[in-house]
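Take a look at the structures below.
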Structure 1
């Protein structure tokens, strides 16, 4: 996706485990046996495709 430069919030809702990668880097790593939960992280991105 093409992003303008800035800080972005990434969220994932999961009922059990979730892993989210951005630019081949693991940014959410909650691989657990859990009830429905929302995991959130913020990342600063340069302009361009990610």
Structure 2
């Protein structure tokens, strides 16, 4: 599933040229509409406010 990631967002991220390492999975939930899981990720080297 794409977790509602738009093509515009993908392009913006790709243009930044940043590769991030996952520090940990903070939360997960089942999205029945998408029939898939959504994850809240903590990124290595970033602040908690930047978890996504």
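Numbers for the structure displayed
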item: Which of 1, 2 yields 1.6 [distance in nm of label points 7 Å out along Cα→Cβ at positions 10 and 42, calculated]; result: 1
item: If relative contact order in percent (Cα under 8 Å, 6 or more apart) is computed and equals 29, the structure in 1, 2; result: 2
item: Origin of the value 1.0, where distance in nm of label points 7 Å out along Cα→Cβ at positions 18 and 34 was derived from one of 1, 2; result: 1
item: Source structure (of 1, 2) for helix-only ellipticity at 222 nm (-39500 (n - 2.57) for each DSSP H run of 4 or more, over all residues; to 500), computed value -5500; result: 2
item: With P(r) over Cα pairs in 5 Å bins from 0, in percent derived as 5, 19, 27, 21, 13, 9, 4, 1, matching label from 1, 2; result: 1
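Here, each number is a calculation from the coordinates, and none is a lab measurement. Not measured: the values here are computed from a predicted model. Cβ atoms are built from the backbone, for glycine too; each structure is taken alone.
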